[in-house]
1. Of the structures P, Q, report the one carrying the highest value of distance in nm of label points 7 Å out along Cα→Cβ at positions 80 and 192.
2. A value of 2, 12, 22, 25, 22, 12, 3, 1 was derived for P(r) over Cα pairs in 5 Å bins from 0, in percent, for residues 8-127 alone; which structure in P, Q was it taken from?
3. Among the shown structures P, Q, from which was the value -14000 of helix-only ellipticity at 222 nm (-39500 (n - 2.57) for each DSSP H run of 4 or more, over all residues; to 500) calculated?
4. Output the label of whichever structure in P, Q has the greatest value of FRET efficiency 1/(1 + (r/R0)^6) of positions 16 and 88 (r between Cβ atoms, R0 = 25 Å, to 0.05).
5. P(r) over Cα pairs in 10 Å bins from 0, in percent was computed and gave 7, 29, 37, 22, 6, 0, 0; which structure, P, Q, did it come from?
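All of the numbers you see were taken from the coordinates with simple rules; none came from a lab. Fair warning: this is a prediction, and the values are worked out from it, not measured in the lab. Cβ atoms are built from the backbone, for glycine too; each structure is taken alone.
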Structure P
Amino acid sequence: MSEVSMYALPDYYDWTSGGLEGDTTYYTELAQASGGPVLELGCGTGRCSLSIAREGVEVVGVDLSPEMLKRAREKADAMGLSDRTQWVEASMTTFELNRRFPLVIIPYRSFLHLMTIKDQLVTLKRIRQHLEQGGMLALDVFVPSLVELHEIEGKNVHRGTFPIPGSKDCVEVHDITEHDPFRQWVHVIRFYERYDGSGRLVERLRTVFQLRYIFPAELFHLLRLAGFQIVGRYGTFHRGPFDHRSTELIVEAKKMET
């Protein structure tokens, strides 16, 4: 069984990563209101970007994985959306597009792949440079629960069973999580097990990825330090209130002029 990055497996990613409830609609509506063009960072295989492009809004997707971007281009071609989409292989910390946008989005918790406070701040400042005057950044992160992270530490946790479209096969996903509370790092070993229609195991892959979780107050301070004014914070993608019971944080922040 070989070990690969989860982001080098666009098929498995698409089969098992359908996003969060209501997130595509939320970001697409923001994009329509902005008038475009829209910049998506951490676009993956284009789930949100293509939804935005379907509504007639130009979108630029940036991602570090060439395999993910290849799949995004293939999808755009198949959907007839190539004229409204551009795909750029780059890091969130160093991208340079020489243009500005009214809206930048970072869906599906992708901001958490930045593993240091320095990288988070550098990224926010680079986003600010790519925003028009009065432009907005929208992103979402999970709200960390130290109790839950402690409970799952080192355990094999079943994350779900996912059917493969157009096939009788399915994929089982299991995670083993290692937690470093000092650095706020989470290291995840993810196993994909593919079964055929008769229940026979046909493939098992071991993948890895890391996150640095961020507490809400910490994110608010980082945004202000990077030159943003928070104009909205929600606990759901239906704009439900953010409070002590929320497990997700959605933030809208406008570029402040200096």
Structure Q
Amino acid sequence: MNTAPKKVALITGAGSGIGAAIAERLAREGYRVAVNDLSAEASARTADAINAAGGEAAPFAADVSSEDAVREMIGAVVAHFGPVDLLVNNAGHGHQAAFTEISLAEFERMFAVHVRGSFLMMRAVLPSMLERGEGVVVNVASQLGQVGGVELVHYAGAKGAIIAMTKSLAREVSARGVRVNAIAPGPINTPLVEALSSDWKKVKAAELPLGRFGEPAEVAGAVAFLASPDGALFVGQTLGPNSGDVML
């Protein structure tokens, strides 16, 4: 009988969409799940769904772009579950505008959530992982961070920075037992995409070699793989669950 304590996973931006699917999948994989979201209501909703399905989860609302909020959240997670074994940086912020119309405030908010948020979260959990000689980090980027996007300079730039940080940190800590990778999803059936016009979705789907958008659960499968022993040789990589839209 396996009496080893369950591992702890912390997923940011897990109140809905891809983040919620990742949290639910990891709970099924046997993780005790710390569900973060900016919205306390959203994080509680995901945690409640996991617990109702027989998993173990707790909500931790916090703004990942705030150093103080991250410090307090990590302390609360460790007090509740123990040290974090798997960190999934999924929290995001969306905005679209022509480059000349992007305000400095919007640009800075984009990088604050995606880049500073990922940095603060990794910095908060890494000391414990390195001390124990094991841990996994999966950063959620976007295919737009690889190829760019019209009226998305700030978003694509932030996602590209996440990919670069992933590679750099992987080189720094992999020999010490901590694996760092990223995923770069393409069009996924989330509330954000579902709100777009049916004409756009029809045209975009036709462009995809797979002929359809992905589902949040399929993205969650990529995270589960990277976190598993089967992903042991993946270091500093960016997997692309994108229906073939971007091939690297």
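1. Top value of distance in nm of label points 7 Å out along Cα→Cβ at positions 80 and 192 goes to structure P.
2. Numbers: P: 2, 12, 22, 25, 22, 12, 3, 1; Q: 2, 13, 23, 23, 17, 10, 6, 4, 2, 0.
The read-out was computed on structure P.
3. Values: P: -8000; Q: -14000.
Considering all the candidates, the number was obtained from Q.
4. Working: P: 0.50; Q: 0.95.
Sorting by FRET efficiency 1/(1 + (r/R0)^6) of positions 16 and 88 (r between Cβ atoms, R0 = 25 Å, to 0.05) in descending order puts Q first.
5. Source structure for this number: P.
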